[in-house]
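Laboratory data are not the source of any read-out in this text; all were calculated from the coordinates shown. Note that the structure is a prediction, hence the values are computed from the model and not measured. Cβ atoms are built from the backbone, for glycine too; each structure is taken alone.
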Structure I
């Protein structure tokens, strides 16, 4: 679908009642580079990486050596913590996808802004009369506090999803004003490279800046995550290396556009998780099927279940259909204990009951299983529990106790101490820190503000 520019910037500004931003107006640009490990930037030379834009944050801004994220270390829970400053138990987003063994939701994800139970940075800014914007930010569809919003949302990952995104993007018709974007659908790997989609996202972000001059703009960049899932993480992945270098240029385009409007604004770079290389999957549901806890039809599709493992990459929540069935609980405990006893099965730990839920398992889970590095949970219902991958890949989603899963935070702006090392921080401290930069209130976030100056 060809997207045609039919509104001029002046007309849009008149329709929305937006005025010209002042140089000293408070502003925050938060760019999340999905799957960015802090070491890729802090020690870029050791990796042979040419990332001048990101490296500038190390010399001219403040940065963390390690951000301890929330468990499971996947995109949606951690992106929600980035804008709320609280954990999944408080903001309500526990995994990327909806728990759905029977497939009723047909692969549905936790897309919708109304699912967030905690106050967000967008709400805090909006309540102070600021303009807000978001590009491909997880869990933002229909969020009432985002003025300019092109959320992460899809149906079939084909060109027809352009209509879907046009329907949910705000303001109505905004996407059609972005001349450089002929088609914006989640590409599902169909682009020629891992950064072509992010190039479109940058075009959208820049147009939001031009039209709306948002005080708060959150942008989610996804190409590095895609490259590492396919070919594994750095230093071994040539595609991850090339992608990150291209993303450095793309991020620079967005920052340059922001500085033209807000030369004294704050710019932050964050991420949601790191990566492990993976060579085998642990298929817990195959073990449950073998024990009669999952019943399959003649085509080996799920017919009924008493226990089901809902995977999030490197970990899984195990849910009991009847939480009161102690016989099933005991049988699941026996299976998991036996599997974990053999290191060859790739299980690092098994958490039970409240301990599992406190760690980040689904609220209805009876167990949480965390894999060792090199292993990830798989979705097979039959066959071998342990299966080698066809080739080395990359994944995340483990407990946040794995240092390899730690994410990144870099921030630069007026008065921020150049080269300031923040050390190890909690991802939940980022939102209140950015709220302070905007001079807005985020009372749900209770961790101390990071000292940037």
Structure II
């Protein structure tokens, strides 16, 4: 989707950076911005299905409150997001909206607590726009659930936007909102970013604290999806930082994401891998990513082709951890309300919880070895680049692409879940369109704790090759 679509509001496809400037200069009020956003939601939500929970009247009330709070304050006293509406994925706890996890099992569930990321957005002056859709408990890499139905891709409404942060991706790709907050336990920020033409990033594991405890506490990340790199940098600056309620939360300096976006690109040592040693991507996806890698080489980076990054597909390690966690949480529901669950989700959860303790811990210890091997890999390289997903967006209603139907509801993705196992920062960058006119994303992975390199590379690539021109 691009800016040629003629929607009524002047705020369609504006960036977060632009909205911040307009609000701070008094060119627009929070109420005007929120009213325009609500109008666009009214027009487009019936088509694309962004939200699991949305309260227009509360949104307008919060905007009026924000306007009152701004009066009498100078610019230095205002939070960076003051007056800006920000959506939250329906896996993240919020005080004023139910957290339903895309499931009939937890319909109407109220946690009555703001997760650290939500609390920080509010403290920075942001207005909670609503809760965006997710596949059930984040278990599928597409955009449908038994609770909310099908969420659609603004590039082609018959295609999936990807998942599980489907509503977040669709909302941002439609131009209604510049940035949205998603989660990523196996690729759920990066996958929909790739299929919906966005930039999306998960920082280092623990960089953005999570509370209440996730069903997948050793894999889960919270992060932004946006149409520009700088918008994600601004959002990461707001939501990052230590919180004692999350035992994995990182203490110490928060990276200077915004500063990294403004620096020139240094000559990075890049490992480029088409398959990681086991994936089966489409030719068009490989060609578009290869073109982007060649562009980075022309920008001064040193590129080496690495066919086999990993000795084998680590999917079993990921499944043992992710689905066992969700399945354990849903054990009673699997026994008593299985018909209310997505059949594809119920099947993988049952398989995961049936594993023996010995098999589970075998995968746990293999994961430690896997992480160490990847740490050593980055002794030689600054970043690893792969396709983000092996194909472009496919038809809604499917759990996997037809050509990859032999793979499971997440294993078809191939490229993203390994880096939830390692916890490294990873991002998806838009690099072009297929012959079907659908976006393709390139995944960039950095060393541990090095988000600044990802933002630096992505911002410089965006500057040289703006998304709308690729």
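Identify which of structures I, II gives the largest calculated value of relative contact order in percent (Cα under 8 Å, 6 or more apart). List each step's numbers first, then the result.
On the way: I: 28; II: 16.
Largest value of relative contact order in percent (Cα under 8 Å, 6 or more apart): I.
Once distance in nm of label points 7 Å out along Cα→Cβ at positions 27 and 203 is evaluated on every structure in I, II, the highest one turns out to be II. Between structures I, II, the greatest calculated value of distance in nm of label points 7 Å out along Cα→Cβ at positions 115 and 243 is seen in I. Upon calculation of distance in nm of label points 7 Å out along Cα→Cβ at positions 139 and 379 from the atomic coordinates, which of the structures I, II produces 4.1? This figure was derived from II.
Ranked by distance in nm of label points 7 Å out along Cα→Cβ at positions 195 and 227, structures I, II are led by II, which has the greatest value. When semi-axes √(5λ) of the Cα gyration tensor in Å is computed for each of I, II, the one that comes out at 38, 24, 21 is I. With FRET efficiency 1/(1 + (r/R0)^6) of positions 131 and 299 (r between Cβ atoms, R0 = 35 Å, to 0.05) computed over the structures I, II, the top value is the one for II, the highest of the group. When helix-only ellipticity at 222 nm (-39500 (n - 2.57) for each DSSP H run of 4 or more, over all residues; to 500) is computed for each of I, II, which one produces -9000? Checking each candidate, the match is I.
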